[in-house]
Structure I
């Protein structure tokens, strides 16, 4: 059995102060994929760099207090790969991959386009660059899972107020169609939705900090584990943890009946 967790921290130092490490350690996960570190290596204390019982890897953004992804691994990976090879987005710390035998686990932080039209165009550029890489990964013969904050709600079921967000970043037709192409044509599976295909489960992973959105569960499902077909077929259980609040996102945990 392999247990993989993904969580957008909205700042590793903030989430650390809220007890994210003790919680993660208690989950007995094989890999924890982290996004939005909002820290550079110099900002990390010794415990963050070497959490007890885990091998920690971070791909930080060059810009201070911005983006960044990480991996906490129970076993030391055979290899760790930083970045996609694109200078613009590798400088933002958005992709970190660990290989364990035939298994690859990737922590991804896809750009948000909500802050400005310029950032939306950057998001589209990333999607254009990343799509062929995902196609190649699906055809590589490896078992791959891409975990993280995709900043896209794929279907109407994936956000509470879908009617009011049809023209907003994260639920634009172009974004949703891009995810559909990955799932329908490119060999990827949305593992949570495979295990929970109900039309109205309201199981979101992100809530705005405004207007008591979390308390009222007015959320979005933005955090996914997309897996290649053979790996997705081994998925046994998926859950979103909401009992503690480490950030504006909630952790997504999936168990795979898989031996790397």
Structure II
């Protein structure tokens, strides 16, 4: 690995918590309640636009930002939420990481992974959102089922660096697996194989509970798609539980 690693000029860590909160959410009522703050999710990028067509696109909105002390450092955190018509609410904590070196990003990632305060904060935000939108829920009941996901999102490096060049310079699997030491080559090869790129300077490496994205355009479509996939997975887990319960009853 090359020690000449670039600085993250612009980027963020996105922490997702998705909760099954109701049998159904009336998104028209959500929009009516939130008015101008609400917007519908749209996938416009050509490779994905035809593959992802929402019959009833989720409604996203921003919540008041917060401050948190993580690893001795005060962080300004932006907070967002999405409502899905099939009863899922997501809470997204967006932590900007401008002008940060890779080692500092690793340290922050480790601190966030071990922080129970993050889970508590997301639950607090969920309680506030569900209180405001209670009239939009049919069969309101926050179940024990939830999904978590983290995205390390980079808009730009200084100096600029292509996706493949960065993969050759930095041990991304160590970041995605929250390890402080270098990993066995077989583990690294297995994780790096789950990478996708459209242009030379963008790309994504996927892991089960997190992802690393370089996206110079600043587009949030790939994070939105990953969030949607996790929302679907959450509902599949919930209905699998229902089927198991009914089979036991029968």
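Structures I, II were shown, and relative contact order in percent (Cα under 8 Å, 6 or more apart) at 28 was computed from II.
A value of 16.2, 46 for Rg and Dmax of the Cα atoms in Å, for residues 43-170 alone, calculated from one of I, II, originates in structure I. The maximum of distance in nm of label points 7 Å out along Cα→Cβ at positions 99 and 211 over structures I, II, that is, the highest value, falls on I. Tell me which of I, II gives 0.15 when you compute FRET efficiency 1/(1 + (r/R0)^6) of positions 59 and 187 (r between Cβ atoms, R0 = 30 Å, to 0.05). Corresponding structure: II. One of I, II was used to compute helix-only ellipticity at 222 nm (-39500 (n - 2.57) for each DSSP H run of 4 or more, over all residues; to 500), and the answer was -11000. Which one was it? Going label by label, the one that fits is II. Sorting I, II by mean count of other Cβ atoms within 10 Å over residues 139-146 from high to low puts I first, with the largest value. Matching task: 13.6 is the computed value of mean count of other Cβ atoms within 10 Å over residues 75-82. Pick the structure from I, II. It traces back to I.
Match the computed value 12.8 of mean projected area of the Cα convex hull in nm² to one of the structures I, II, and report its label.
Numbers: I: 12.8; II: 15.3.
This figure was derived from I.
Values quoted throughout were computed directly from the atomic coordinates according to the rules given, and no laboratory measurement underlies them. Note that the structure is predicted; figures quoted are calculated from it, not measured. Cβ atoms are built from the backbone, for glycine too; each structure is taken alone.
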